[in-house]
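Next up: the structures, one after another.
Bear in mind that the values in this text are calculations on the coordinates, not laboratory data. This is a predicted model, so every value here is computed, not measured. Cβ atoms are built from the backbone, for glycine too; each structure is taken alone.
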Structure 1
C-alpha cells in the first residue's frame with residue numbers, strides 16, 4: 001500500500017497495475033460492456049417505462065455496470081499519469097521540478113490505491129443482498145445511562161459515514177432517552193454496496209471513557225449493539241397474515257416538527273407469533289410509518305426464516321451475543337489513551353475524532369472484509 005509520506009517507486013506502480021488487472025478479471029468488464037449496450041438499447045424502446053418497476057430495475061443494473069466500467073477506466077488513467085510523472089522525474093534526476101513530479105506521482109498512486117481497494121472490496125461481495133440497501137438498528141447494552149449516550153454517538157458516527165459515502169439515509173425511529181442519549185435508532189441506508197459494506201459493523205461496540213454523568217469523573221465502560229439486515233428486493237415477497245400483527249399508534253417523541261409530535265403518527269407493529277416489535281415515528285403520517293415498519297418486519301422475518309432453515313450461524317447478521325463484556329467486535333478507547341481497534345481484523349487508529357466525529361470508517365470496514373475473505377495485504381493493521 002502506497003504511503004503518502006514516501007516517494008512511490010516504479011515497483012509500487014507495477015504492483016498496482018497487477019492488482020488492477022485482477023480487479024478487471026473479477027468484475028468481468030468485457031461482459032459488462034456488452035451488457036451496458038444491451039441495457040441501453042432496451043431502455044431506448046418506446047414502451048420501456050410501461051412497466052415502471054421493471055424499468056427501474058434495468059436502470060439500476062445499468063447504473064451499476066457503468067460505475068464498474070468507469071471506475072476501472074478512471075484507475076487506468078490515474079495509473080498512466082503516475083507512471084508518466086515518475087518517468088519524467090527520473091529523467092530530470094534532481095531539482096524542484098523533479099521533486100514536484102515525484103510528489104505528483106506519489107499522490108496519484110495513493111489515490112489509485114484507495115480506488116483499487118474499493119473495487120476489490122465490491123468484487124468480494126457475492127452475497128444475494130450485498131449490493132443493495134441495508135436497515136441498521138443500534139441498541140444500548142450494558143452501561144445504563146452511559147449506554148444510551150453511546151448509542152447516540154454511534155448513530156451520529158454512522159450518519160457521518162453515510163454522508164461521506166454519498167448514501168441516502170432514512171431515519172425510521174430514534175426516540176430520545178429520558179436523561180441522556182437515545183433509547184435506540186433504526187434507519188435505512190440506500191446506496192451501492194450499502195449492505196455489503198455495513199454488515200462489517202454488525203456486533204457489539206465497546207466504549208471506554210471518563211463518564212460525563214459521574215461527579216467523581218471515574219472511567220466507565222459501556223456497550224451498544226449494531227444490527228444490520230438487508231432491505232429485501234421487490235422480487236422477494238414475505239407474506240404476513242394480518243391476524244398475526246398488532247398495530248399500535250401513539251404520539252411521536254422524536255424530532256419531526258410540531259405536526260408529528262402533536263398527533264398519533266408514530267406506529268408500533270408487533271408480530272405476535274415471533275414477538276418481533278418494530279417502531280417507526282419519523283414520518284409525518286401513520287400510513288408512512290406503518291409502511292416503513294412493515295418493510296423492516298419483512299426483512300427481519302426473512303432473516304429469521306433463514307436461521308431456521310440453516311440451523312446454523314446467521315449468515316446475514318452474524319452471531320448473537322449479549323451486548324456486554326467479552327463480546328465486542330471493536331473497542332473505542334478515549335481514556336487513559338485514545339485508540340479505536342477492531343478486534344477481528346486488528347485495524348486500529350489513534351485518531352479517535354476522525355472515526356467518531358467524522359465517520360472515517362472505511363479503513364475498518366475494508367480491513368474487516370479483507371480479514372473475512374482472507375485477502376489480507378501488508379499495512380492493514382494500522383490506519
Structure 2
C-alpha cells in the first residue's frame with residue numbers, strides 16, 4: 001500500500017457508508033458463507049473462495065481473526081465459527097472505521113442486523129434507514145387492494161414508510177425488475193389501474209413496467225434522495241438494460257427535483273460519470289464493485305469513475321450484505337484506491353495537497369452528509 005499524507009488522511013477518516021445492508025447474526029457453514037461471497041449462484045465443484053472477492057477475504061480479513069494471511073478456506077471458516085457471529089461482526093465492522101451507515105432494509109431473505117444493531121456492532125456508529133419502494137408496493141399488494149385503489153394505497157404506504165424516524169432516502173431496484181429502457185413519462189391513472197389489475201391477478205414480484213414507472217415518479221413526489229441500483233448485480237440483471245445512460249430522458253423530466261444516486265455502476269462507471277457531469281441532481285458510487293474487484297483493482301475503477309465526475313458527486317458505499325468482511329474490504333479498497341490516485345496526482349503536481357485532502361474528505365464522508373442532510377457529527 002502506498003504512503004503519503006492523502007493515505008494518512010483517508011486511513012484516519014471515519015467513513016459515511018451511504019448504501020449498505022445488515023449482516024447475518026447466525027453461524028454460517030461453508031455453503032452459506034460462499035453463497036454470500038458472490039453475486040452468482042453456487043456451481044458444483046467451483047468455490048467462491050476462488051474469486052477476486054474470495055482471495056481478498058483470505059488475504060485481508062484472515063489477520064483480523066488471528067490467522068495468517070491467505071489462510072486456507074477451511075481454517076478461515078473454522079476460526080470464524082469458533083469466534084461466533086457477534087465477535088466476527090464486531091471485529092470487521094470496527095476495523096472498517098465507518099461512522100455512519102445508510103441501511104437498505106428492504107431485502108431480508110434471512111435474519112440480518114437491524115440498522116441499530118449494525119451501528120452497535122460497529123462500536124457506537126450511527127445508522128439511518130433507506131426504504132426500498134418495491135418492498136412497500138409488494139406489501140400493499142399482499143395486504144389486498146383493488147386495482148383502482150392501488151396507486152393511492154401505494155403512495156400512502158410509501159409516505160408512511162419515509163416518515164419513520166431515521167429514514168433518509170428511498171431506493172428502487174428497477175434495474176432488477178424491468179431495466180431502464182422505460183417510457184420516462186409519468187403514467188396516467190387509467191394506465192396504472194390496468195397495470196395493477198394485471199399484477200394483482202398474477203401475483204409475484206413487482207415487474208410491471210407501468211407500475212415501476214409509477215414507483216419512480218412516486219419517489220420524486222416523496223422528495224427524498226433516490227438510490228438506484230445500476231450495473232453489476234446477480235443474474236436477475238440483464239446487464240445491457242441497466243446502463244444508467246438509459247435514464248437520460250427521465251433525468252431530463254425530473255431535473256430540479258430530487259437527488260438521484262447511482263449505485264455500483266460497474267461496468268458503466270463512465271456512463272454514470274457522464275450523467276453526474278451533466279445533471280445537477282445525479283451522484284454516483286462504485287460500491288459493491290470495490291470488494292468484488294478487490295483492493296488491487298479498486299484504483300482502476302475509481303479512476304474511471306473520476307475521469308469527469310465533479311468531485312462533489314462521488315460518494316462512498318460498501319454495499320456490504322450478509323458478511324461483515326465486505327464492510328472491511330469495501331472500506332479498505334476505497335481508502336487504498338482513492339488514496340493512491342489522489343496522492344499520485346499530488347506527487348505529479350497535477351493536484352495540490354490541500355485540494356486532495358479536501359476531495360478525499362468529500363468522497364469519504366461529506367458528500368453523503370450533504371446529500372442526505374445528515375446532522376453534523378453523524
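Here are the numbers:
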quantity	calculated
Parent structure of the calculated result 20.6, 63, given that Rg and Dmax of the Cα atoms in Å, for residues 19-210 alone is the read-out and 1, 2 the choices	2
Comparison of 1, 2 by Cα Rg over 2.2 N^0.38 Å - largest value held by	1
If helix-only ellipticity at 222 nm (-39500 (n - 2.57) for each DSSP H run of 4 or more, over all residues; to 500) is computed and equals -15500, the structure in 1, 2	1
Source structure (of 1, 2) for mean count of other Cβ atoms within 10 Å over residues 171-178, computed value 22.4	2
Structures 1, 2, by distance in nm of label points 7 Å out along Cα→Cβ at positions 43 and 195: label with the highest value	2
FRET efficiency 1/(1 + (r/R0)^6) of positions 163 and 347 (r between Cβ atoms, R0 = 41 Å, to 0.05) - structure with the largest value, from 1, 2	1
When FRET efficiency 1/(1 + (r/R0)^6) of positions 219 and 291 (r between Cβ atoms, R0 = 41 Å, to 0.05) is computed for each of 1, 2, the largest belongs to	2
Comparison of 1, 2 - label where relative contact order in percent (Cα under 8 Å, 6 or more apart) is highest	2
